[in-house]
Structure 1
Amino acid sequence: MKHIQYILMMTVIVLLAACSRDVADEQTQASLRLAGVTRATGNPEYSDIRIFLTHGTTAIEGLFKYDDQVSSWTTQLKLKSGTRSYNLYGYMPDNTEFAHSISDFNDNGAVLHIQQIPPITAQDYCIVTGVRQVENTSDETAAVRGAFSFNYESQRENYINLFLDHLYSHIIFCMKVGEDYNAVRTIKIKKMKLKVDDVNHSNYNVDITLTKDVGISSVAHTSVAGTETRELTIKDEELTLTTSYATACSGYIIPATTLFNKLSLVIEYDIYDKRGNKVAERTATNSLAYPLEELQRGEERTLQINIDPSYIYDLSLNDPPFVVIKGS
């Protein structure tokens, strides 16, 4: 009887060990390291990157978590042990308020879905459009747009670099005062805001089609109604205007034509006489529909704001028009 019990115990131990190995084989912490990130344009602003790895009919979701103290990423992703080829898709920065998923993935690309994103934002959201496998973290060779695949081996460290393209457009506001008006009045900007006037455009869902050898082949925008209109403060520090253009602030907007005629720039400002006395507090609201015509994804456009009224009548001194025009 003791002999039988011993055999049974050993059998259970072997089975438990086998099950443990199976679990480990199915899902282990990935030996995948992100070495570097290159953006299509602009200064690098690094943060967490939400990623999807696809292999055959399987998609695995994970995160490259950015640590700004050491300027590097840690991998929060579990993969099966073994060797296989993966395609990688994703976006930066990650945002827990967004719903995200991937569909229609194969060796030629995928469709990335990001839902409930803001039409106006202070963050430069970007899409992964290129992956390059490298030997170590010191290899800064940029990935090539349209290359999404890399070879993974769980028994070694795997290093990759990413290339990202912009999902939004960047608009920059420059301001000046006409010489004649500046001779009699001083304008101090207090606050500037972007405002979406229609509650039906409070959020957007985007479907990004990613194609091998291309990168982003198309982006479909769908407006989503919210409970209140969107506002984004893009400047809340005082700026005294002069007769030369000064860069005041900037923001990012979804380049959807349905949004442009719903978007306004709101400027709060004070007017002073030349003895330094405040004579008025004003708010100017300008539609951005015309200055944003034909704005494209990834484009950086400067909008010039001129304050140059005719002051034949005294009333115009304290109610100057703010004219927004398309610049460079």
Structure 2
Amino acid sequence: MPILVKKTIELSESEQQGILSLFNTIFEKDRTIEYFLNQFFNTVLGYSYHSVLYDDNKIVGCFSFIPSYYRIEGRRYLAALGVDLMIQKEYQGQGFFYDMFCECINYMQNDGITFIILFPNDAAYPGYIQSKLIHDLGSLTVYALPYRIGGIRPSLKAFNWLSIFFVNSLVFFTSLFAGKKASNFPIEKDIETYNQTRYSQPDGGYNIEQGKAGGFVYKIMDYEGVRAAFLIDVFVKSAGNCNVAVRHIIKNHHREFDMLLYVGYLPFKCHGLIKVPQRFSPKNFHFMGKILQKDVINKDLFNDFSNWDVNLSNYDLL
């Protein structure tokens, strides 16, 4: 069974439909071809990479990588985000995952991709660990504000007034001590090029705010039965800017959400959010990476999670 690595521009219309159909079947979604084209063509290169597994002319597996620019200690490099790993059920457990991954890695390495990153779910994570194909960089932290407790636990609806009072008080008092000094990360997205493509999905529903000190982006949606407001990214990371973003969401959307969430890494306090201990986190956010151009990036710098400015904006969950 052949595995071919192709750029999106090299896929035929039938191959595009085959990958989309496989995705909708495996993940029980209803994505359209318009979504597919926007996701994989609307990149800094004008295409993405696809490691495709065939059985005769039928596509039974695919692993895609979306390119983008990152900055490491100020210098810009081309990276790729792994998304939508899928193999038809009857072909699983036969080593195709390993082969698909290696074929795509070799192709992108020869095509100038400096490193890759992945955010595997709990089902895929053990397979990556066992394969030893990629380095485990750490887990993203969940920060939350239970604004309306009854929307999270219906039995506690009578205490909504108390949770609202608590959250408003916490955000106000932390704002008094929130520093304006920006945290600089050795590894970060190239914001100018990254944001142009990241928030362009037609059904994205993103709210983007820009200010003198930076900006932020957020999205309000139902998440596992809870009305949630996700602070996806703050473009200049400081306690003050995070606090401004939290207060903006509460002021303008307090009737639309019950839980406010940020998933990522914040190396400062007084941001206005509560850090959720890992054992109480509603979901694991695994973060993995692999250097493809070993003479370009320092391994110790790359493998240290604290060097990364990473959050939900770095991948395609929302």
Structure 3
Amino acid sequence: MENTTNTNTVMVARAIALVSLLGGQLMLYLIGANVIVQALYALLFLSVFFSRENLGYVFLLRVATPVSIGISFTLLYHYAYGIEPLKALLTASFQVTFMMDKFFDVISVLYAIVVAFLLWKGLTDYDLLRLELNREASIIRKLAYYTRYFDDPADRNPATIVRLMRDYITNIMDGDRVVGCKGNNAIIKRCIDAAAHIEARDLNDQIALEAIMQGIGDLSEIRSRRQAFMECKMSPYMMLFLVIMTIFLLYPLYTKTPQEGGIAAYIMIFSMSTLLAFMFVTMLDLRDPFAGYWKIKLDSFGELLRELEEMIAAEGKTVRKFAAA
């Protein structure tokens, strides 16, 4: 099932890449770009067609998309003075050079503040969520390990806790993502009930039982924090505001005709629009911590799930030997 999903992902990535490639090549042709430039653009997509798993999506999102956006803004500049409403607006801007300079200064400063804030928030939320996920996996592992202190085959409560932790992880894992699951509230309550019925026969058992009870409480707290961090995403209104500011930030660069600006104007518009698009795509990428370049890896949960399965299998063998005896 997983291989089929990966195959579908690669095929979709290649299909999207092909559409983007054709669109970009068409825009470069309309601009009148050099054949070498068009060939270099085509080379960007080779990694998509030869990528493994979902690497094509990552490349397409973070590299090819900003470049394509930069080309589209360059194409708009190439034909802007042929569109009468835009030509009238841009021509009128020649007469307010002083105001345009002030306008650009204000927008650029405001843009820098907003981008810095959004990047800081996105990276902070990402790091906090990754930390809480690692702590959650660590506590589940400790709970499972502490159950080994209880070696009475007749007491099934420690094994019940291990099974419940296995179910807990299964509930929150959805492929390469961690999702919220209300059913885990019941699992934590059942863990508390199972711990309450564990009989401590010596000092080691008593210490382990206290650690299990403390771990269950910590797991409930960390689960709440993890869910809160998963819900913390950049406001779509701020993202829309950023798009509008990006357009206003590029507007002064269009106030010189292609004949006056020459190749330098094309390069500046392409470079700035590509860089701004890259920043925007980065922030979009940070909004989804389980996909893209900033993807949080869940290897620790996968490894932990295998360990729990092994513990459950070993416990089953012990129970059968005890029953046979």
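A few comments on the model shown:
- At a computed -0.47, -1.01 (log10 I(q)/I(0) by the Debye sum over Cα atoms at q = 0.07, 0.13 Å⁻¹), which of 1, 2, 3: 3
- Entry that produces -8500 once helix-only ellipticity at 222 nm (-39500 (n - 2.57) for each DSSP H run of 4 or more, over all residues; to 500) is calculated, selected from 1, 2, 3: 2
- When relative contact order in percent (Cα under 8 Å, 6 or more apart) is computed across structures 1, 2, 3, the figure 17 traces back to 1.
Here, each number is a calculation from the coordinates, and none is a lab measurement. Just so it is clear, the model here is predicted, and its values are computed rather than measured.
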